[in-house]
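Peer 1: Next up: the structures, one after another.
Just so it is clear, none of the values below were taken in a lab; they were calculated from the coordinates. On a predicted model such as this, the values are computed, not experimentally measured, just so you know. Cβ atoms are built from the backbone, for glycine too; each structure is taken alone.
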Structure I
């Protein structure tokens, strides 16, 4: 079953065309990783899925309901199915951890305080932070803040979790802890996950499939192994992390290489 579908999605900001023609389907229960260079519009896609932005063209469909029209009357109900872990965790600095988690529960669930307290403790334990309800965000490390942010997301029992650069700014060991949590949340909660990242180690570990956004268009969709085997020069340049693409083994012939450089206006090739 398709949980999220984007059809010919377009969005510009003033004269800058960020999304030109995005087409992507995300299956229920899968983890889709979206990669691409900075400024390509990856986070803009997440905002369209959340209904925070309306497209200039095309459609966004979540669980069979279109959310890309300002006439959409069920946007509030659809958003209840979605949770987002922001890049900086976006915790309320003036509230202790427990209150950060309880805030949305009080606003939207109308549960007794005893039940809210139970949920807060349960979700913190799920992310490996048992008993820190009274700590302030300023007392937490970057990795702990991310985990608290994730606990706050899952406290609302979403069907879809959106991760915006979940490992940015973290050391490799802490980043891998976040990767394990993304996998754990999928397995325990059966959620659909969309992960926007530059971190290819993370992308390969957590993904079921990967989509690459380039110049406002999805130029690749497939598994991690299919991504590594792609013959597209733009894909290879990105995943190798090299300004000068070492093309040996990427192209069958020099003629094919020249055709790629001309087609995609790439001038930074250099032989190894």
Structure II
């Protein structure tokens, strides 16, 4: 089963063009959707999740017409939005049972077996009786994945899942997502380049509602080899270099500004070539 997005566009009432002619075919596995805030990622995710309709285009999950057969899609969808709401004074196991009932899992013993298994899978079983308000950010995100897995979904969408998590929780969350992506479609929407690099064998970069690049992270990095150059400059020189070269990134290192410039040839003798990474790919596309 694959997800096919064809010619999808969306313009909001205020005139904002959130999506412009998006075309993607996504097979089972981890798929990364990378872009800055406002790139259209969340709009695309909400559209796939049947929370809003596009102005034009079609979306098919196997034989399911996502736009016309919303209820059929929702039966096989797991969704963890960026802002995952919960009742703070309800404990995790009761809340998960509540979501399971909403998913149509009405048999009590079957529901208990499923919920307990998901709490074990997300390493929350020992904390199942704690109120969700007592959970850390990472624990809440893992609970979000547990509810998204109810009903054995064929498609899981996670929107900015690791924003604000500490490194240990990010690693736990990555491990869960990686395991999930072995058998079903998992779409990871984020602006964190490292998450895509670590998890996704295929990605797209979006900005201003359009797909700018589609490929394997490793291939996109290889294509930039010998085209990224670095130089440490004074802070007051940055604008001069931006006017003269395609500066794709600039960060302060030891009191100097380290710039990366995209160029097919050496910009000048002061520069040295640098091994590109996915961050270079990302910035060179969204500028």
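Peer 1: Any idea which of I, II comes out highest on volume of the Cα convex hull per residue in Å³? Write out the running numbers ahead of the final one.
Peer 2: Working: I: 145; II: 157.
Once volume of the Cα convex hull per residue in Å³ is worked out for each structure, II has the highest.
Peer 1: Name the one structure among I, II that FRET efficiency 1/(1 + (r/R0)^6) of positions 57 and 241 (r between Cβ atoms, R0 = 35 Å, to 0.05) of 0.60 was derived from.
Peer 2: Clearly, the read-out refers to I.
Peer 1: Follow-up question, since we're still on this one. Tell me which structure, out of I, II, gives 1.7 once distance in nm of label points 7 Å out along Cα→Cβ at positions 193 and 209 is calculated.
Peer 2: Of the options listed, only I reproduces it.
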